[in-house]
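Following this line, the structures themselves.
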Structure I
Amino acid sequence: MLSAKVAVSATAISLPFGFLLSYLVTYYSFRGKTLLEVIINLPLTLPPVVIGYLLLLLLGKNGLLGRFLDACGIRIIFTWKAAVIASAVVGFPLLVRSIRIGMESVDRQLIHASRTLGARWYDTLFTVILPLSKRGVIAGSSLMFARSLGEFGATIIVAGNIPGVTQTIPLAIYDYASSPGSEKMALSLCIVSVLLSLLVLIFHEVMGRKQEKGS
């Protein structure tokens, strides 16, 4: 349940930012666009442990944001919220990439037609681009959900491995696998994880095929 809570929260929080960034890099040309795309995709190439450590430096008591949050009485580190942030950062590139693919499949003539008829950019965004790229949004959300379910490296550093508080499925598997006599529990959680991943990937493939047929 904690793993599902973290994955759903990370996906829900990232979705609006991922959609707006995808829209920006798909339909606009500006100085620094290449740098922005590099930053968006950076978590794909960085080891998750590095991401976790950087988040720890940022959100810790002596971090840039951590000091402000601590002054406001908000605690992030070693809570399930930290696991959400770690999962969101690690899975964000997958979300943006899928949404961009969906947006790039939208016929540009429809967009130009809407603008010619007097629609403002936000009208075109929500009445033309969003409906026609919704399969990409759904596919990206499913990929990010699956990635969040399997996040380990960044989570264990920034959220810890506290049973009942921050211990997600991958962290529990790590615990059981390193404890003598707990191999069966580790194996059962592995089976659950594989089944969940298969369901999400099947859903992703079905949505991808529908998107290709629609195009």
Structure II
Amino acid sequence: MDSKVTTLDGKSEGSIVLPDSIFGLEPRSDILQRMVRWQLAKRQAGTHKTKTRGEIAMTTKKFGNQKGGGRARHGARSAPQFRGGGKAFGPVVRSHAHGLPKKVRSLALKLALSDKAKADKIVVLSSATVEEAKTKALAAQFSKLGLANALIVDGTAVDENFSKAARNIINVDVLPVQGINVYDIMRRDTLVLTKAAVEALTERFK
């Protein structure tokens, strides 16, 4: 499919071919859901922790008689049913990551790109560079292009001035093409690709 190429100033610069093998697939919500779940689970810290009864420093002196008292035969105050005791089956430090085949991950990225293309939510820029790192000026250019909520993906290296200028613009993310991922694509309304990013993606999935 063909897509118009524009500049940051809104001027037309011809068109570019978006390969159907990457941008023309029929979206599948089940694959996208699996990928987003995999990404969020992988980045979850998993540092939550509660103390078990073996980690609680409390008396182990037996209180009450073994028999005849009409009560249970408790021998430690660190048991979960007592105030200050250890937590029964509480959370422990662990990794939340789970496996997902590489082919599924690759397919999910193509499906995410295809989903944006089908919804006509892809904008192709000739380049993402600015002379000065001025947030106000860049925000005005984004406003002309109608980019209020967007993920901007550049080539192998992001222009430093552009990155600094975009840093404080709310709901705008900037990534190099190596960092493109399904979660960031889906969480933003518009996907903005530079020509360098399109070429890199085409080469990646060749």
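Every number in this text was worked out from the coordinates using simple rules, so none of it is lab data. Since this is a predicted model, take the numbers as computed values, not measurements. Cβ atoms are built from the backbone, for glycine too; each structure is taken alone.
Quick check: 69, 26, 18 is what I get for Cα extents along the principal axes in Å, for residues 85-196 alone, calculated from one of I, II. Which structure matches? This figure was derived from I.
Of the structures I, II, report the one carrying the highest value of mean count of other Cβ atoms within 10 Å over residues 45-52.
I
Tell me which structure, out of I, II, gives -10000 once helix-only ellipticity at 222 nm (-39500 (n - 2.57) for each DSSP H run of 4 or more, over all residues; to 500) is calculated. The read-out comes from structure II. With FRET efficiency 1/(1 + (r/R0)^6) of positions 37 and 189 (r between Cβ atoms, R0 = 41 Å, to 0.05) computed over the structures I, II, the top value is the one for II, the highest of the group.
Where is volume of the Cα convex hull per residue in Å³ largest, in which of I, II? When volume of the Cα convex hull per residue in Å³ is calculated for I, II, structure II comes out on top. When distance in nm of label points 7 Å out along Cα→Cβ at positions 117 and 157 is calculated for each of structures I, II, structure I gives the greatest result.
Kindly point out which one of I, II the value 4.7 was derived from, the read-out being distance in nm of label points 7 Å out along Cα→Cβ at positions 29 and 53. Answer for the origin of the read-out: II.
Upon calculation of FRET efficiency 1/(1 + (r/R0)^6) of positions 69 and 125 (r between Cβ atoms, R0 = 30 Å, to 0.05) from the atomic coordinates, which of the structures I, II produces 0.40? The correct label is I.
A value of 28 for relative contact order in percent (Cα under 8 Å, 6 or more apart), calculated from one of I, II, originates in structure I. When FRET efficiency 1/(1 + (r/R0)^6) of positions 101 and 133 (r between Cβ atoms, R0 = 35 Å, to 0.05) is computed for each of I, II, the one that comes out at 1.00 is I.
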